[in-house]
1. Matching task: 15 is the computed value of relative contact order in percent (Cα under 8 Å, 6 or more apart). Pick the structure from 1, 2.
2. Quick check on the output: -10500 is helix-only ellipticity at 222 nm (-39500 (n - 2.57) for each DSSP H run of 4 or more, over all residues; to 500), derived from one of 1, 2. Which one produced it?
3. A value of 164 was derived for volume of the Cα convex hull per residue in Å³; which structure in 1, 2 was it taken from?
4. Compute mean projected area of the Cα convex hull in nm², for residues 50-233 alone for each of 1, 2 and report the one that scores greatest.
5. Who wins on distance in nm of label points 7 Å out along Cα→Cβ at positions 106 and 122 among 1, 2, i.e. which is largest?
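Please treat every number below as a calculation from the coordinates, not as lab data. All figures in this text were calculated on a predicted structure; none of them were measured in a lab. Cβ atoms are built from the backbone, for glycine too; each structure is taken alone.
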Structure 1
Amino acid sequence: MKQTVLAAATVIIWLCLAPTSLAATLDEIKDIVEMYYYGDQPSNIRQAKTLNEIINQLDEYSVYLTPAEYKDYLNQYASASPTIQVASLTAPINVNNVQSQMLYGDIGYMKIKTFSAHLLEDVNTHWARLKSQGAKKLMLDLRFNGGGYVESAEQLLGFFPKAKDAYNLKTRMGTESAKSIPAKNTFPADTYVLVNRYSASASEIVAVSLKDQNAAVVVGETTKGKGSVQSLFELENGGALKLTTGHYTGPKGTPVQHVGVKPTIYMKPGTEQIGMHKRLVMADLVAKNYKFIKGPTDVPRQKIFNVEFTQAMNFGPADKFNKMELVKFGSVSIRTNKKQANDQTMTIQPASPMQLGGEYMLIVHPGILGANGRHVIQGTYTPYTVQKTTN
């Protein structure tokens, strides 16, 4: 039995091995399980007569790979890192693995699909681009991220200034602690990390580590609860045993396996990005002493907004009037057409129909000059929700 070996060497060994009896394979697997398996220990593994009897006593992530299945696995991932211990079996290369965009309010948004081997370079590139565009805050989206390489999780944690530690790994040999890998191009201290029930493995390592160290705000719903690590053990018959050999916890020992990571701020599934963006924008406006004005819900997609002032105003040319803007939550300030209705009213209308069910906000900034020479000293903000159907 060999626990770590390069793919090419594995194929040669498999071709040279003599046939192995089922009894010998069973004994080999029993020995491995008794020595390395981490979890509730099987009570009658020595009495097992078949492979299924053994595997059925283990957790859902421990599986037996036949010689053919293991050969296919090696062929598929021959170009991947030879390190066997990973947080999930797959970490596919995807040129669009990291995506980013700017949101209204100088907020950067970055989505990571999986913890690939080249995640460090991708995150560096995207965060540098967002900062060059004026990002002062960041939303990091790990929703639907099923995991990947543990080292990539350590690297991502290094972008958080307060995340000095990465995780603890509990195995039959004891508990090992891992540090994050410091990055030069760090995230803001108040970064928000989005997760959901499909965030698993390496995503959960990051989330629980950030929570344990108060290094970021975790937003969304409780994660999947896959905090185990699997190791591949080559068998004498040419197959392999993928076995759970440890459980990850946060740096303070907070468990993940079967319980998941509970968010700091709970949000309903599907609302995390828009909801957090809305929350951040409104908090910033409140800090600037803008006044909240309640707006209607279920407005038409081509709604015309009429903003009336209590006195005559010097708006100037309507097409150059920049003290009013319509913001789409989860996005940016959208393009609008403006028209002065009279000396006290300015009309603003989206240049294209708003999104069905979308959430928007009309912001009127201070500084508008009145006909009497005085300026508007307090801005206002009014949220709107667009109708969900065209009926």
Structure 2
Amino acid sequence: MRILIAPDKFKGTLTGQEAAAAMAEGALRVYPEAVVTALPIADGGEGTVEAAVAAGFSERLDSVVGPILKPVGAVWGFNEDSKVAVIETAQASGYLLSEPTVENSLRAHSYGSGQLVAAALDAGAVEIIIGLGGSAMTDGGTGALRALGLKLLDAQGNLVPLGGGSLVDVVSVDVTGLDPRLAGVKVRMAVDVDNVLHGPYGAAHVFGPQKGADAEAVELLDAGLRNLAAVVQTSMGIDINIPGAGAAGGFPSMFVACADATVERGFDLVAALIDLETHLDDADLVITGEGSLDVQSLSGKGPLGVADAAHVRGIPVVVVAGRITVTAEQLAEHGVVASVSATDVAGSGEAALAEAAKYTTLATAEALNGI
């Protein structure tokens, strides 16, 4: 029996690697002779670097400017052979690095993420994958590009302050100082949303309240993103109000304007990065899961992306999650033959959260005993 264990993180309790270890213990209790392979996955947001490192990328650490100007240590991954770098906005510009206040929602910026891009360029990267998600800012990616030499100017020719709250004052963009190395790399941005940059379905209106923005701040941030898009359209002839540009506070937009950059479905990008297909070809059974398996999961992100890829190969899939709010019939459409939640095994959500690894192990064993 060859078992591939490919979970996403259990947000707030277990990393992808920790979840995989707990599932492996449960699997070996039922199939002690099995050959188990752990392959954490991600949707392209938080956990993308971890998945890359687990797949063989070297782990690097740099001190960068956090979203509210405090220094933070940010981890990223690099493959010395392929010269591919993997970074996350959550590491350098994440919401966990900033209090979600109205003031911070306007001040937060992505400068530190740009510093990670610069570090990747320093390492000789020819391709940079940026996992978008878990961000604190709504600055259209301007902070990151400013770390790479972009200038945003107001009507007096002065640099506007960092942060989304200042974008309404931008009247011109100066790209003459951009790091020339940026032109020589491919930037691939992994997203799991298709929101545009501005408007009712844009970055500010949809995600701003999660970052501390009240109604007035949301309108200011949206006006800033709208203004930025207008300036870029006028001066550079590029439309940055495109599907996916609203991810991570609009982060992709200025990379689309200033670099050879694409916006891609996060799960597909990560699956290729970690060579999921090759691992599936060697598997007799797949175990996957995440913290909360719900209706959003059914769109093929994360665990059910794994399940779909296994299903087309005729490989049975077992799902283990912190909690499961979809039906067994819905999961069966994705090739899932058994599913158990840690919450059900523990008896309550509180107990499952308190001892996540323990109950994930027990849930895995229970699921496998049921097939």
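1. Working: 1: 15; 2: 19.
This value belongs to structure 1.
2. Working: 1: -7000; 2: -10500.
Checking each candidate, the match is 2.
3. Working: 1: 164; 2: 130.
Only one of 1, 2 returns 164 for volume of the Cα convex hull per residue in Å³, namely 1.
4. Values: 1: 11.5; 2: 10.1.
For this comparison of mean projected area of the Cα convex hull in nm², for residues 50-233 alone, the top structure is 1.
5. Numbers: 1: 2.9; 2: 3.4.
Largest value of distance in nm of label points 7 Å out along Cα→Cβ at positions 106 and 122: 2.
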